[in-house]
1. Rank structures P, Q by FRET efficiency 1/(1 + (r/R0)^6) of positions 38 and 78 (r between Cβ atoms, R0 = 35 Å, to 0.05) and report only the one at the top, that is, the highest.
2. Figure out for me which of the structures P, Q the number 17, 33, 26, 14, 9, 2 belongs to, where P(r) over Cα pairs in 10 Å bins from 0, in percent, for residues 30-101 alone was derived from the coordinates.
3. 4.4 is what came out when distance in nm of label points 7 Å out along Cα→Cβ at positions 14 and 110 was calculated for one structure; which of P, Q is it?
4. If FRET efficiency 1/(1 + (r/R0)^6) of positions 6 and 46 (r between Cβ atoms, R0 = 35 Å, to 0.05) is computed to be 0.05, which of P, Q is the source?
5. Using the calculated result 1, 8, 15, 18, 17, 12, 8, 4, 4, 3, 3, 3, 2, 1, 1, 0 for P(r) over Cα pairs in 5 Å bins from 0, in percent, pick out the matching structure from P, Q.
6. Can you say which of P, Q returns -6000 when helix-only ellipticity at 222 nm (-39500 (n - 2.57) for each DSSP H run of 4 or more, over all residues; to 500) is computed?
Structure P
Amino acid sequence: MANEKNNWKKLKTTVPYENPWIEVQHHDVINPSGGKGIYGQVNFKNIAVGVVPVDAQGFTYLVGQFRFPLEEYSWEIPEGGCPMGEDVLEAAKRELIEETGFFAEKWTLVSKIHTSNSVCNEVGYIYLAENLTPGPSNPEETEDLQIKKVSLTEAIEMVMQDKITDSISVAGILKVARLKGI
């Protein structure tokens, strides 16, 4: 299709800010209509990973924490970052153990998503983790976590009532629910 090609032209790109996790780019551009403009872009230095753990009784486990950028408490699926070059599944396994203490025997990739593709290049991979074995969690020093056991139906209701708003969590819960016939 003709309209699926890139009609943007970059004239100049600068990086006014970067840290170990993100890079902010400022682009001077020619937009698809031919006009001059600017575009700001955030590039992530990690791949996002999310895990929907589901036990033998059909319960899932959410992680609650205060999110600094939102200045709000957030219920989410276990998730984190995968450094570029690391195996995404191995990072998902690490995040599940780190945040919940669960080890899973069965892993299924359920989704690849772009978290906010109008301003950033972040890609995320979401896994269903099953055949869970409990163990001790080991959160990072920046994480003050609570774990909440809920049915998949309750997790869906939390999404529908905007009690879960994190994009990776919303996508993961709804995809897993569909796969499970809920």
Structure Q
Amino acid sequence: MITKKRMAASTRVIITTITVLLCTIAVLAYLNAGNLAAKKELEEKAEFLLTHQEKQYRITLEDIHALGPVDFVALMDTSTTDPTPLSLGGVELWTLLQQYQIKLQEGSLVQFRALDGYASAVTGQEVLTEDNVYLCIYMNGERLKPKQEGGLGPYLIVIKNDRFSQRWCKFVEEIQVR
């Protein structure tokens, strides 16, 4: 008799704990999703946000083309692949920041947020280093495809001096300069 009561109490505790955990996961997932409609619009229009202090700019593909994208090669090295040279096309990030008159210092922090929730950051010094941080729109001569099509775009941040490509950011939705 005591064993059945103990099992019933244990079962209630386990069910309550699981329910609380599921509710917590649901709330955290909702908060992490952000504004899904805004994210979808940014991806569909191939746009992203550039934020600095109180100013926010909505950057389009045409804006990037106006800056004169260049072709370059970067080495992608991940934990699951061997180092692979990639042929990419894009603009150096400091060029984009100059276009919007954003003054960058070596101690500045530039954060990247992606449509899938990933975030990465670089220092102002890394951005100011020539031939290092790029905002890419092409790979192997073709426009970067969006996530739904199995691509890395519409925008990809590449940090050439990041030895293991750990801070590269695909599906860029916002670049924030602090």
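What follows is calculated from the coordinates using simple rules that are stated; it is not laboratory data. Nothing here was measured: the structure is a model prediction, and the numbers come from that model. Cβ atoms are built from the backbone, for glycine too; each structure is taken alone.
1. Top value of FRET efficiency 1/(1 + (r/R0)^6) of positions 38 and 78 (r between Cβ atoms, R0 = 35 Å, to 0.05) goes to structure Q.
2. It must be structure P, since only it matches.
3. This figure was derived from P.
4. Structure of origin is Q.
5. Label of the source structure: Q.
6. P
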